[in-house]
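These are the structures, in structure tokens.
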Structure P
């Protein structure tokens, strides 16, 4: 990792964002401060590090995960997985709240993080913070050789500000049945309301939660965006904040949706369990 960094193979991490500016819609790319990455789909780069080329073509991890998670129908082609090396330079570098699979046509089903930080100590920061829907957050320290697995399409998460250099290998694995039409539509029936706690349990394990998370986790989204961009003077910060605010304004205009989100926020507030920190 450090050799790749010394050879300047790490490139700034960019967020693709659809925005409407001055009356015209477009796709913009904003750079996250202090975050750099290497995409292992770059064959010319893989040949410089044979171990990474072997890892890219290996199916051992896939075979193990597929045997334990057959219902995910993980795909085995090299085009069905993405591997990236990431370097956080410190200085408060972090990621805002997001889902690794925000919706179609994305096919990611499983996220695998392998941390490569020798000598990490508490206070260095850079922890991944998971938000199981409506449940207490789980914060995991990025210690050397630690692996973290979670569902790409229904685990909201962020990376807390890092105050030391931080490395991670991320592998995203595609599934055969991801982002079905019912995963992008919120439908409430009388039976759902009659079985409220059963409905909440199903929602916790459903990609449908993505339609609601910005309202339910309004403050966390805003805080993490500001932490990531660090200043409203950073290019893209104002636009990203405005997009978040516009989304919330649109939610408030839809009274039934807004009331439903408020009810979910109440459920979250009433949770008695303490946040979890995995040292």
Structure Q
């Protein structure tokens, strides 16, 4: 449970402040883009996806805040979906940025898209120390600090009681992959697909959804903040084989995963993931 002075570590507090300001600036930049222009294509990012106006402008706003933090004395390396990797005098800290997770939703006027920001103190996903997700459809901000829990809009998180896989979410759900996975999800009451991997992980962590099967490999920038939120909330994050998820934090990593609120759901969710992966790349 977070303390009354949260986070207690001054360095973590400084990073929470920087990431919050970066998310604020990104949200302001997005608000200035007419909705019909958000999906305009402007190039290709280092992550391989098409860059949209909303991606470009949100990332520029975030990097402006990070560059000011560097000018003020903070040292770190940076991984971002659009610009790739760069150094800001790195001393072991790594900032992982997805300026817009759920770009396709934003492009179509759907509300499920978010800014995802994380800081690690080592080269692996498990080294994450601070993570922040800003839901740009609702304005909600969720922050996790390693060892100190999760805050939702400044309040300690509360989860709903677990009653089974009532609402199960899938991501990367092409028809072929989803068809292959469905036999393993037959005991779920309802299936959802949000179109934002970061928000899907977060929603399981907060108890809004009951389990997640990622049917197509995701990237570090998609998951870094959300996985820390999940870990701090106590849910289970695994690879497709049911092993604890960890990865090198770089632009090259791709991996499928499952997120479960209770151990007994891991087998079904990971079986769904494996079946989808076996079904092919489309």
Structure R
């Protein structure tokens, strides 16, 4: 069980995963924690592995000739979690960062990858979703209303909400479903300063990994932040929710999604 925060280079993470997870559990890196594996030849790779050994020793993450068992356990938990919440977030002009919160039983770990670093923190399972939401820079809610409407009205994949020329009409003076569709379309078309996308996945009794059908999206504009999410209605149709968001609401949305996997 991880007892403290650990920060290593992306290279160290890559080597540790290869040696302690890939070779033992035959597991690939998590999709949100993917990174390249440098070293075009065995000689180059061996040199990089030695470099990582020096780094781990400097960080007191070596026990004898082996990597710290707490660190190894955290990496293996990322490979076989019972429940996971993960995603990516980025701002204009900045590299994308990623996060994975993973739990199994009473153990949990929060992993972040970005800017050449890999960070691990111990995580209490009950704080899984708030912890993942907390890694996103502060969310300032966009002033506005909560919207919930059939996705087909936004995409045009189903019954039209107006004529073929409806998109040319002005929303001023209109009311009802047509006006709400126009408002949501304009909201989605606003210039974006930053964005994030999150998924929840869990393992059923058979051990098979199941991921949520639709992600939770967070968009930051000049005026503030909003969340969009598709939900499957009782009638089988997809509905789109668009609502102002802060860290608490994001955590609540993720918690609601995660609860469906805990119940299973």
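Laboratory data are not the source of any read-out in this text; all were calculated from the coordinates shown. This one's a predicted model, so the numbers in the text were calculated from it and none came from an experiment.
The table below lists the values:
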quantity	calculated
For 21.8, 75 (Rg and Dmax of the Cα atoms in Å, calculated) the corresponding structure among P, Q, R	R
Kirkwood radius over Cα pairs in Å, for residues 55-94 alone derived as 12.4 - corresponding label from P, Q, R	P
